Structure I
Amino acid sequence: MSAICIADFDETLLKADSTKYVIRAEKLYLVGNIFFWICLFFVATRLLPRRWQFFVRRKAKYAVLKELDRRGAQKICDKYSKALLPFLNVELIRELKRDYQAVYIVSSGWQPLIESVLLKAGFAGMPVVATKLTENFRDFQTCWYTNKALAVQKLGLKDFDLFTDSQDDKPLMVLASKTTFVK
């Protein structure tokens with residue numbers, strides 16, 4: 001067993017997808033440009049290989065995060081961190097914190113929301129590497145697929161165990177000493 005553990009957030013530590021939850025609850029799919037990018041995203045995920053999905057994924061996520069920022073990021077985080085708490089796999093987090101010296105969360109979810117959920121659950125201070133909003137689209141990157149592996153490499157993490165729910169983390173699995181699938 002490694003001393004370091006990396007865990008995905010959505011569908012792994014959280015028994016839901018936090019971004020989809022907020023999109024539905026806030027009815028963001030009714031916002032014109034978000035509706036367009038979500039539809040295109042739906043088509044792209046079914047027709048294109050992962051490496052070709054990056055642009056559409058980035059545009060859809062950027063549109064969603066810009067709208068959440070416009071509506072008040074802190075207010076959104078406060079509201080939905082409470083709503084998402086029942087979906088948090090607290091037992092798994094406690095087990096990981098007990099068994100590993102360091103537990104990192106690497107996720108394509110929205111970093112401020114993930115940190116807010118963890119804070120409300122009493123897990124403040126866990127390092128989170130996730131998607132953050134930038135001022136312009138050119139600088140914006142989702143923490144998804146190969147970008148997760150790049151983020152971990154930037155942190156200098158080498159010997160770690162991975163907990164995930166998805167084959168979308170395959171580039172990260174290649175770097176991990178051991179991978180455990182969580183459902």
Structure II
Amino acid sequence: MKDAYNKAIFAYLNTAENYKSALEIEQFLPEFRKEALIRFWDAVKRKLEKKVVETRWTLHADYLVNGNFGQDCSIGISLDNIIGLGVYYQELDALLYLGTYLENRPELNNNLNLDKARIYIQDSKDEFNGYDFSHPWWLAYRNTKLDFQNNLNYGNIIGNEFDKTVEQIVNDLWVLAEKMEEHIRFIDEECRD
């Protein structure tokens with residue numbers, strides 16, 4: 001099947017006019033992908049802004065730096081403004097991760113004992129089937145299988161798939177947040193020095 005597809009593409013490109021058109025389109029793809037990502041994450045942000053109204057969750061959306069995706073671009077929510085601990089997506093322009101993020105900076109985590117928090121979460125890991133507990137900044141995280149370094153994944157955030165993917169991303173974050181709420185409260189109260 002792939003051979004037939006490849007043959008059709010090669011046949012299409014085997015004219016000067018079609019080859020020139022393909023080159024012109026190729027030039028626009030990097031900017032198109034960047035704009036598609038910005039539109040997508042802006043839509044996720046707007047939906048989360050509405051969802052957190054009249055809840056104890058606060059939205060944090062740190063994904064653009066001077067119009068570009070930052071090194072640790074993320075979007076997520078924290079409970080009662082507990083600084084340094086929340087439910088986030090990270091790597092918004094690469095392999096997307098979802099999990100409970102623990103800021104590993106003393107000035108932000110207000111004497112949170114990282115070892116105690118890790119032990120507590122790992123003792124609760126039956127609730128987090130499919131999550132990894134080995135990363136130094138994540139108490140529990142999982143790969144979402146949405147990898148924006150793979151250009152084919154942009155099909156999930158354009159056209160007919162756009163709204164469905166926005167909804168899925170928001171829903172997955174919210175489900176994890178609800179699951180983590182009591183754990184975050186416990187960590188905030190019991191895992192400080």
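We did not get these values from a lab; they are worked out from the coordinates using the rules stated. Being a predicted model, the structure only gives us computed values, none of them experimental. Cβ atoms are built from the backbone, for glycine too; each structure is taken alone.
In terms of percent of Cα pairs over 28 Å apart, which of structures I, II is highest? Working shown, then result.
Values: I: 21; II: 36.
Largest calculated value belongs to II.
Can you say which of I, II returns 15.1 when Kirkwood radius over Cα pairs in Å, for residues 44-147 alone is computed?
On the way: I: 15.1; II: 14.5.
Working through the options, I get structure I.
For structures I, II, which has the highest computed value of mean count of other Cβ atoms within 10 Å over residues 12-19? List each step's numbers first, then the result.
Numbers: I: 20.8; II: 10.6.
Once mean count of other Cβ atoms within 10 Å over residues 12-19 is worked out for each structure, I has the highest.
State the single structure among I, II that was used to calculate FRET efficiency 1/(1 + (r/R0)^6) of positions 20 and 36 (r between Cβ atoms, R0 = 25 Å, to 0.05), giving 0.90.
Working: I: 0.90; II: 0.55.
Clearly, the read-out refers to I.
Taking distance in nm of label points 7 Å out along Cα→Cβ at positions 76 and 172 from the coordinates of each of I, II, which one would give 2.1? Working shown, then result.
Values: I: 2.1; II: 1.5.
Working through the options, I get structure I.
Which of the displayed structures (I, II) returns the greatest value of relative contact order in percent (Cα under 8 Å, 6 or more apart) on calculation?
Numbers: I: 30; II: 19.
Result for relative contact order in percent (Cα under 8 Å, 6 or more apart) over I, II: largest is I.
With Cα extents along the principal axes in Å, for residues 4-59 alone derived from the coordinates and found to be 60, 24, 10, which of I, II does the value describe?
On the way: I: 41, 29, 16; II: 60, 24, 10.
Label of the originating structure: II.
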